[in-house]
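S.K.: Take a look at the structures below.
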Structure P
Amino acid sequence: MSKRKIKREEIRKILCIKPRGIGDIILSTIVLENLKTALPHSEIHYLTEEFAKRSVENNPFVSKILTFNKKDFVLSIIRKVRKERYDLVLDFWSNPKTAQITFLSGAKYRVGYEKRGRRYAYNFLGKNGTMGEHAAEDNLVLLKAIDVPITSKKIIYQTTKEEKTLAVKFFSALNNQYQLIIGIIPSGGWESKRCDPVKWIEICTEIQKKYDVKILILWGPGDEKDAKEIINGLKPTPILVPKLSFGELSALIESCDLIIANDSGPMHVSAAVGKPTLGIFGPTDPEAHRPFSDNSSYVIHSELHCIICTKLVCPYNHECMLELPVERVMNEIEKLMKFVK
């Protein structure tokens, strides 16, 4: 592979490819401030799947979002990309499909990970592995490949003015007399990542005993059953937020005092908007996937033989969640209280 360098003055349009999931895309925004600092005259676009585009909408560094659906023919996506005449394409996904898109993008500079069967697509390669412990930092490897200095490690997600207004109205209507509002997020992309409702009920019961708090259940598609079970198992009864768009849900997250969440996209939203965030982990590695902020933490039942199994469905009895010591959760909440304003 050539050791040549990019000519920064030639780069006017940049495409970042990260099709899915919402949390992964939000973590990839760690590159944006660095790109804009090194290439201030360039505009940055993103290529994502349609369902995930809200991850980078309203981002101050992103000028345009190209979208596609999972079943779209790759040639139709390539045509869309080629039409934009990009100078630099960064493939933060580097799977067979995105490698094809990058290779046929027409861009002079094509950057991706050094993976078997994909190297043909790129003329600048980033080594597999990380520049730190967290998955967000994996994205910085591609910047290193083109000698873009790493001056920021900030992930960026912003709600809109309209979404913020909705959140203000929602909380004003609560006529809240409690000292704290804690948001609970039962979402999780895999079945095994979802903390069981019975454990959520245990956790929330202890929170209500210790703190003057109102609990909000913040839910999305697929969470309805768990959310209702948590609501029905708690006294005093938490507030179940109405059906909302992802952006509207994000604005409610932004307005809470503290967020407790499974490893999920909304967990990463919470960290990105600056909320003290506690992640609950089991099948995934918290060092790599924890909330990426200084005012956040995580809990995990690390003593289990099967912990961090990466299995989508638990082959045992979901001990990582059901046997998670509640006192461990409460200890981390106590530590995070110093960040609650």
Structure Q
Amino acid sequence: MRILVSVLATALSMAAAAAAEEKLQWSGEIASELEAAVEKGDYQRVTSIMILGGGDLIYEGYFNGASAETRHNTRSATKTINSMLIGAAIADGDIKSVNEPIIKFFRDKHPFANPDKRKHAIKIEDIMTMSSPLECDDWNQFSRGNEERMYLVEDMAKFYFDLPLRGFPSWATPPERQPFGRAFSYCTAGANLVGLIAGRAVDEDLEAYAQRRLFTPLGFDDVTWPRTGAGDVMASGGLELTSTTLARLGQLFLNDGEWNGQQILPAAWITASLQPRAKVDDTTEYGYLWWLSRYEVNDVSHPVAYMSGNGGNRVIIMPDHDLVVVITKTSYNTRGMHETTQALIDDFIVKNIQSEP
């Protein structure tokens, strides 16, 4: 897959027309080839692959001891669920907008270490786009906000607010000189707050709220989320879900927020979530806790959005071809875990998207 930087804005409106011209061409022979490669370990330790086309099941396979009932720990892939719950809370009137300051939901965390008035200006959108002004970078082992330091602390919400402000020395590019006016920095501590805000806004335990507002309508009736030392839901990741539930979350976005005739999330929130809001690197952008990129079919570039987690876990939506792809893996903290997932997508999904014979 050759990835190009571009905008996802018109992707959903183009999906039906593009899908009518090109579709994933699948066969038993392709499935057998895929299974042989997975069993050989070509893509590291894969536990499940599920492909939906037009909402219908195209392929479902389980490996390395997994089954249809297995709840996969997709790690940070479930961060994206927090932004879905923010969208639901906005739709229900419990949150006014993504421009609300996050401090209003955490008055109990005062006073903060490293006090600074700029902390009071941080908005929900800032933490949903991994671009808040606090010094928090999981990709830098020396960062004060690195997630490994957060896991050692009882109150993870307080951990975030106590961080110092991020500095931009002359050799770094400040937000105002970056695309979208934001400086991306992958921050699990901030993403953790996104879910907590949804729960606090509706005055309900986040796990119960997610079950009532999202998972029960999708047909998944037994959510169990990890908890922090302070008793909060650890919304930063680790929620274990079946491959079917993960696929339904992806399909929900291709359905403009609708499932079985019920509007679970507003269509406007789906569009807003998949808009690029920050630049990650030369090939990737970021929406509301969604990764955004491109792939090519017959020299035409198409948008792709995905939830991503440690181990190479992904829930992928390809609007122009009406596809949802779920890949779960347990290759945690392994070199090449994301690259091998990408290779699987290239080799068996993108390669087989073709015009109707």
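S.K.: 2.8 is what came out when distance in nm of label points 7 Å out along Cα→Cβ at positions 156 and 316 was calculated for one structure; which of P, Q is it?
M.R.: It must be structure Q, since only it matches.
S.K.: Work out which structure the value 30 belongs to, where relative contact order in percent (Cα under 8 Å, 6 or more apart) was derived from one of P, Q.
M.R.: Q
S.K.: A value of 19.9 was derived for mean count of other Cβ atoms within 10 Å over residues 92-99; which structure in P, Q was it taken from?
M.R.: Label of the source structure: P.
S.K.: Can you tell which of P, Q yields 38, 21, 18 when semi-axes √(5λ) of the Cα gyration tensor in Å is derived from it?
M.R.: Numbers: P: 38, 21, 18; Q: 33, 22, 21.
Of the structures listed, the value fits P.
S.K.: Using mean projected area of the Cα convex hull in nm², for residues 140-243 alone for the comparison, can you identify which of P, Q gives the largest number?
M.R.: Sorting by mean projected area of the Cα convex hull in nm², for residues 140-243 alone in descending order puts P first.
S.K.: Where does the value 4.0 come from, among P, Q, when distance in nm of label points 7 Å out along Cα→Cβ at positions 76 and 324 is the thing being computed?
M.R.: Computed on structure P.
Bear in mind that the values in this text are calculations on the coordinates, not laboratory data. This is a predicted model, so every value here is computed, not measured. Cβ atoms are built from the backbone, for glycine too; each structure is taken alone.
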